[in-house]
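Structures incoming, each one as structure tokens.
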Structure I
């Protein structure tokens, strides 16, 4: 590292500059508050619209209250276990149990705030769409920006507060802070998994049940007020696609920063640049907040805009934010690190994120050939539609995997890594290369504020369409909300692409952190060096266990949706059969019963898959040792990434193929093609909104759990270590 970098670091007293995280946090949270006030100034419309919106709010609040009461009990048990491990010196320090709690609280809070604004914005968006498409987009996108900037604001606040506690209250040095903070992500990941799985099961159970009985069997339109599951469906959009997504991306954002903290302190400790390497991801995140804020002002559209134009206006905002972040990050990176290597890694992450977003749009938007071809397959029935969607999803994994692969290699080499293992410089450069991978993940998520805004507005537009249908607004309003909703499906898939892509980079960084932690704890033990060769049976078994974990987890979440959806189908059929006057519109259905069924089903079904991510890595480590855990982390990362992309993109394409037909293609609504597309969409619902997006959390939770419980695993296997 050039001498001038050390000089600059000393001159600036880098270790005292971490307060910039507070600046980024305050800017993000203040902007979120301003956007919230802007949204609340719009009218909710007619009395009927307000009544429907109120029912959705009540259902969403009731679900989250019951979900949080369940999760609090589980958190309490884990907190006590962590306290016991801390007291018996099985954890590195006293702070980990409390940081576990704050990570979970902040993650839940991010989702809760996002859901509150979403349920306050749905009727306002529908009413604004009555005036113009641009006004509807403005309200929905402003609502989404509240979620986006709340997530990054709370994330920066949590990281910065804990940094200052560890440095100034506990007196830790850079290496100690980094190794401690990398463990803090467990609470955020834990909460995110419950929120994503539980919310995903709720929303897709209601959606599948409403579509199968309402559209296919009864032949009534989507969101028809005669369908007893419509309110539950709209509630699900908020508790799954908003609250769950907010907790999910909070965890991704914080995880990437913390993993890079650990890698930076390790890679540059000997050169006295540890503080610099730790400050850089925080500085890049703050820059991303400011650039995202500027990008939001560019999201505008014209009346009667088509899907391509709507995509273009959102791209203008997100791409401009990315370009601005790339420009501003350049001098900051050079001043802190004294070279351009880390900056190239940041660029690699930014470009990879935008590229994954583009290819996600290509495979899921009905303005491109893949989804249009999928819509064509409905001409020959539901079976070919399902086959076509599965094929499309599998094919769509190629581009993200190639992009991530290139980003990893570029970031690794640019930051100083070497691919020639026989070279003398390999060991010295390896950790710097891994730091490049970590900072690339931070770069990819640096503009999360606006990326998540484009994602979170989709459920608001979906709810707005439902309210427009149920309250009998004009056809032009439904046309506008359908256009926004269809775009939301694509941007939601893009948001999932960012989360999954960053998960792969972050999980790799966390895997290396796990190896570093184990090596540090076993240093000096005779015969305790871990053997990570692929031919080691423990590593091989671990890889198979990790691959199995991906599919068992996906199976449990899919079957959870299936069982919950079956109960909704039975209930909706019962009401159509037994409650006179529903189909004639003279009697209101029992909406509350469907909301209650979804709530009970989701809370019951979310427990097993969520606990799986915690139990399996620990048991694998206790039985086979840390080598098997490394194999498990590698197996779950590779398979989880590919399966998550496949499921998310297949589900998004099925949904937009249905909407493409509903726009008038292939016979339009009510045609045989439409019924086939609805079947495809119901298959894709748990793909894209339950199992797929939950896998990226699974990947990182396995890593953080493994790091937190590493001392327990090592001590348990101490006899075998010592030979």
Structure II
């Protein structure tokens, strides 16, 4: 692979105008496709195979006239202190406000709160439900303005009015100030890491181009594939993070090769052949882990995984082709100062010309070692105290991971929105007037074989469910046109995301099983609350199997790359530590409320049910990035005869600074999304930023060298039978170093501190 990528890098350098034109054309096509594509509609979260989803499908079949996806607004009215909303003037104000909505644009129906009994027992709070013919994303501004005007009209009459429901829900904007701050931090880190404004700008430029193409494609395919705004934001987040990192790795290697005397075209080929090989492997692991999210069975999670995987694949292609092409345009400015002073167009040596004709690489005398950098000094510190470093780092991550034992999964609703929003205030008023369970009603669907049996069977179900302690009320049944299906609305006494409501859903399903056995009917429990419970449980059940698959994949891939048994096991255990610590941070912030005010979280509760498995899939690939880039240089030195300690120092000398910079960039990008006013994106930002920080700085830079120091040569042991079975994968550029022409001096295997092909 290294030899192929070497030729790709040199070809892109020579054909830089063609490569640049192709990518520029791809960008224009993606943006045009996004501009002319129809607007997508956000779909409700679904979980095929669950009881709640089966009930929703049955309702769509038996009640085709109802629009389950239609937008809904709930106007909540509260009278002033000492007054009742049913009294003269307050009641007239409510009726007048609702009357202003009659016959309005996209309005399907308006419930009269006084006729429907939608008034609290003390008479101070009432609500009216307004349903629309259009989905929330298609609801026009005239309809929303009319809703706001009706609320303002009642407020002028002295009432407190808030609006709940989906009618005012808005798409999440994919850009904002905090994301720009994250990118700004990434730019500063790039300049410090590369020591060149031009090199930093090149990395940012290529990352932005890849992200723009990915975002354009997601927008263009949103309508036909049902891609939501969350998919677009995830693609933006991952594309920026890995795009900058991959360009950084290849640019850093290019500058290193130029500093050692390689011609610009040769340096571009070597950078893509060595660092590019690691980029391909790292990108492939992220792609596989994200695409593998489809096995969980949740369409939205599958779409998020595929959207993120596509963005990562684009980032890899950009890094392998556009980055070396830009070296051809700006290589002089990207090169280090010493290389710039050499003649840009000097004639190559006979050995270099022979290597160029043969596809190999010339031998260039290495530069002087100079004073050890921070990476080498840190590695020597760990080598002197491996046990202490291992114990401190391991116990520290274990302590941070402890809150993860209290992880509770759920889906955020209006209760998770900031208190200044009208949706959150409407939620609180309804809880005050009608009980905490009113905001999360359950829907019980009764399907009978014969329409004549429906009344008796429905009454039996209502009696069974109504007699349960945690049930506040059971509404009157609604029959389908055929009379064979009835729907009951059940209001729990507890809040939607509480453990008691979860137990109630299971209790109802258990209690109605006897009715099903006696009558032959099918009784299903559904509704948004039940669906959230089913999805959360499915996520909990799928997390451990998915984690096992990811760990197994990590061990297999690393065994192939490093031809070792203990190195992959060490990497997998370190991955578990970093993910566990990230889960601990997420629980502490979003469940327990620690430092929640700093990021604008005003209401704690269960963690978004999709987050743990999504974080596992993303962090797996990102963790392998750092593992590969650090250990590739260590194994390279080990193969050439270096001692275990020298190999570890070699890895940190050449890759420690770049990996640290890449991790800081990725953390900055992920942290930039925490400021978005969306619980899903905020949870994702906190989880990914903390996971990357723990994995890069604690696991890969502290625990990994400590374990390798304790293992010594045993770290690279591989049974003979595995050595014959496992394929040979070259990501260190060994194939390039073996192709040095005979006229060139032979590499010196006794010098372990130099990169591949420079011994």
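Some values worked out for this structure:
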{"read-out": "P(r) over Cα pairs in 20 Å bins from 0, in percent derived as 15, 42, 27, 14, 2, 0 - corresponding label from I, II", "value": "II"}
{"read-out": "Mean count of other Cβ atoms within 10 Å over residues 181-188 derived as 18.2 - corresponding label from I, II", "value": "II"}
{"read-out": "Value -20000, calculated as helix-only ellipticity at 222 nm (-39500 (n - 2.57) for each DSSP H run of 4 or more, over all residues; to 500), assigned to which of I, II", "value": "II"}
{"read-out": "Winner on FRET efficiency 1/(1 + (r/R0)^6) of positions 485 and 589 (r between Cβ atoms, R0 = 35 Å, to 0.05) once structures I, II are ranked, highest first", "value": "I"}
{"read-out": "Among I, II, which structure scores highest (criterion: distance in nm of label points 7 Å out along Cα→Cβ at positions 61 and 205)", "value": "II"}
{"read-out": "Origin of the derived value 32.1 (mean count of other Cβ atoms within 10 Å over residues 245-252; candidates I, II)", "value": "I"}
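We did not get these values from a lab; they are worked out from the coordinates using the rules stated. Just so you know, these numbers come straight off a predicted model, no measurement behind them. Cβ atoms are built from the backbone, for glycine too; each structure is taken alone.
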